[in-house]
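Here, each number is a calculation from the coordinates, and none is a lab measurement. All of these numbers come straight from a predicted model, not from anything done at the bench. Cβ atoms are built from the backbone, for glycine too; each structure is taken alone.
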Structure I
Amino acid sequence: MEAGYRLVARFSKPHGLKGEAIVHVLTAQPERVFAPGAVLTPIDGSGRPTGPSLTIERARAYHRRWLLKFREIAARTPLESWRLVGLAVPASALPAPTEGPLTTDEVVGITVTAKGRPIGTARGLIPVPGGELLVVDHEGREVLVPFRAPIVERVDRAGREIAIVPPPGLLEL
């Protein structure tokens, strides 16, 4: 992920005929990030912009996701090709990370290491009973790593690194 962006949502599907989008929320501050007038940038899996920025016209919580309407999109058709599109904001638009647990928008794009060597890139967190799973892009495949000690050895917010001690076989699954 480019250092200039923080992923805050992932496109799920179009909603209705007038250009509304259902998104999975990846930020701890959706009311602030999805406020009318806020600008989001569509990005691909590697964090590069895939098109022009979009201005939120209206937004609301929708079941466990959010429903967004963009000023620049007036029909369903443009959204139908948005599979795997992430929506990001400039890193400067969010408050600096604090101490405490990482949020999903901070995790995306962080380098994951094992024994001091990079093994992949974090793509997100999945809440599950008993904690969260770290989604890691490892050698072109997705690996789910329990996001807790003793597997997570160290989290370096400033250095954008998560060091893990994977149990035998975890990375081969």
Structure II
Amino acid sequence: MYALTMEKPTLHLLIGLPGSGKTTLAKILQELTDSVRVSSDDYRLLLFPRPKFTQKEHDNLYAMIDHNVEHLLQAGHSVVYDANLNRRVYRDEKYALAKKYDVTIKLWWVQAEQILSKQRRVDESKHHALVPNDETPGEMHDRISDLFEAPGNDESYVVVDGHNITRENIAENLVVEDK
């Protein structure tokens, strides 16, 4: 068993282009660290079986996710926040939450070439329910990619190769990072 326990809870944040491998990483982190994975895609489909992608829907979705994440952290659980945190303003909100509950933050940046991540996004038909009706998967990928904000100099992060996301590679990063 690879499960690694931390001294205090950890809030794992993921960034990267759509289709880069964030959810693959999130599932591996969940397994390796016994964290609770909170997925915006899963929550969206649970709350809105036929999502409309309105601002109200978005606000309700993230209010519920953040509420649940806060309660999990407060109860001492580690959390993998499997959602789009590609803009600094959203990461800052999570940094403040981690500070409030004195939990460790780990920012994971999954890197893959834009052409590969776009192809993955387009090819994964299971995600098409998570694409607004007025966009193709490729157009959605491009729109979200254009909003991506790389980590600032004041943000520490672990780079993950989106071509090679394996339990072994992630476990090595956890061990190195936790020393």
Given a value of -500 for helix-only ellipticity at 222 nm (-39500 (n - 2.57) for each DSSP H run of 4 or more, over all residues; to 500), calculated from one of I, II, which structure does it belong to? I
Starting from the value 46, 34, 33: which structure in I, II was Cα extents along the principal axes in Å calculated from? II
Among the shown structures I, II, from which was the value 1.00 of FRET efficiency 1/(1 + (r/R0)^6) of positions 25 and 161 (r between Cβ atoms, R0 = 30 Å, to 0.05) calculated? II
Answer label among I, II for the case where relative contact order in percent (Cα under 8 Å, 6 or more apart), calculated from the coordinates, equals 35: II
Work out distance in nm of label points 7 Å out along Cα→Cβ at positions 33 and 137 for each of structures I, II, then name the structure with the largest result. II
Ranked by distance in nm of label points 7 Å out along Cα→Cβ at positions 113 and 153, which of I, II sits at the highest value? II
